[in-house]
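The following blocks contain the structures, represented as structure tokens.
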Structure 1
């Protein structure tokens, strides 16, 4: 199924489950023009309407922002599911809708997954295939998974506001949401190099990654001030949101399909 022609907006979301998530979540906005994606904005979640720096307010603002969009595609960089061996429900939607009642905290979520898996950090099939760095309940990722599903996906599914792909059918007129992983996208582009942190070397790495992405002919950034914002962000979160938008647009160009009986319909799929 191809993306509707009457709306040509893509958002890349670098998500965070930290207490100050409003500062750490970055959002890149791109406009599709033919075979290219023109990134026009890159901003923090705290700058959304009725948002703030704390996790609760920024997550609510992000969710409301997504809820209001129509015929738009969002790429978000947190796991949308768990390995099927840890899911008792018959469908992904049923599992997500019961998530908040099942897990009372990030720690209880990670602990339950760890016990059920026999102490192993099991990966989903898509994590193996797309070479994501961690299991969804890894120590460095479990908060992001927990709050992404609890605060964003769950409420959006309850409101029937969006289509989450490929677990749900893509519905024209609604926003579509897909899972992306900037680290996996960089591996695919052979651009895996240290770029997060202070110093000229890390800044140079961010500049190189952005330049190489633009050299693909897919991504365009016209404003020099916007390029500086992306490159100067020392945490690399701004750049990650642009990579997320890049991966989302590339997924659209390749065609997003729904495979009802595949493992991905329960576990999720990472678009790179």
Structure 2
């Protein structure tokens, strides 16, 4: 079959022209302009088989990013695999806020990305701020491996370290080490997981989605250790699941953290920025 007929067939099967073109561009190693400019070009049998296999997988609602082993974030491509949370456009707001906290010329600026997943957040920050350094903590071994490959892909091995962390308390860092802590933690209440879209519910790792009974389990852990990790005036920037979680986090936060919430373009509370305003933060042993 030629490109024109394959585009039409694939679009009908998937009921989505954009996804059809994405599959074709990726598997044929070309861009959309090439597809449109060469409609009569014949597609080889091997490529036809790959395209057909990708279409069959997508029909089962397997995420396209897993099929193509890549996701776009902040205009860059990142490797993703089954078992690794797929980067979301909404998380780019977290990056935008974090960039406001990172100076462009400070080679002593170190930040922690807790629950790094594919590494897209930390890697983006490092590429945008070439003097910063990062510790990227992650529980999921598969995600750790993918994050390390993404670090290598962007030549950041000398500025980023991935640490497989079962819990925040096992991160090997001295007190007042970080100027910034960013995290997109699991924040969906356990009972709501079953109501997610099939693409997410059936394929993405629940450990990256399930935030416990009220969705706040990981935030409690972060509030427990952030006072020790952060320098004075350091920032803690968290992605959240809406206005109710923003209000809940303000109540949970230590009293010497000031906070402001930021909504996305749809008006949904998406991030909360906390600042450590006291140099004499209590140690975790003094927390309830």
Structure 3
């Protein structure tokens, strides 16, 4: 048995695994940024308790393996699969603990560097491991895979930029404090982002419309939040797909955000599959690579 840990900047998730079978799960909001003074060993012991006496090793993925985490592991450069992660993993020994294995992230170096740490476990756990995959989030990942290997990564900071616009911007001053979801406003934002021929510019020329439309009584203030979300996600999709919008896209997750991406991609004419992430299968594949090395 092993313990597989997804330790991000915001959360801690541990799975007790026998092969791909999950025997137990422990979660907390103790992300790496909440561990004071680098006391990761103490935090690990508190989170895992008696689990540590049951396993042959502990695998880590996520920001815990970065230079701002506990032990930095290298990036496996694309194309990269589970075997590459196993070959480049960093093992750290601590008295009284099973071997601690810090699994690498994955990097693309050209034409500009791009990286991921942790998301690859969800991808390697999928049955379908060829095609284009979208992982929605504050920093959405668009990932290409070929024959089980990650071959390309593009990160879009649409979600983070959206949050900044809603929090502290010229537009944010018009947003009411109470929020109620406005699906039609989201759809309108997406469609506005797609109107490349009818409107000059792209997303930078469209953000201001969240203010100007209100000034001309063409957008209720209650609609601003979802209109902006539609603008940002629509612009991301338009940039990611270019002229090839009628293609197969795999979205990871069944969250509300994933559903927004599905709607926006439907409006673009893409063919959508929603898949459930299964990090236990991704960790199990890396574990098998470690065991065979």
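Every number in this text was worked out from the coordinates using simple rules, so none of it is lab data. All values derive from a computational prediction rather than experimental measurement. Cβ atoms are built from the backbone, for glycine too; each structure is taken alone.
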Comparison of 1, 2, 3 by distance in nm of label points 7 Å out along Cα→Cβ at positions 41 and 241 - largest value held by = 3
ask   = So mean count of other Cβ atoms within 10 Å over residues 97-104, computed for just one structure, reads 16.2; which one of 1, 2, 3 is that?
value = 2
ask   = 62, 33, 26 is what came out when Cα extents along the principal axes in Å, for residues 17-176 alone was calculated for one structure; which of 1, 2, 3 is it?
value = 2
key: Winner on relative contact order in percent (Cα under 8 Å, 6 or more apart) once structures 1, 2, 3 are ranked, highest first   = 1
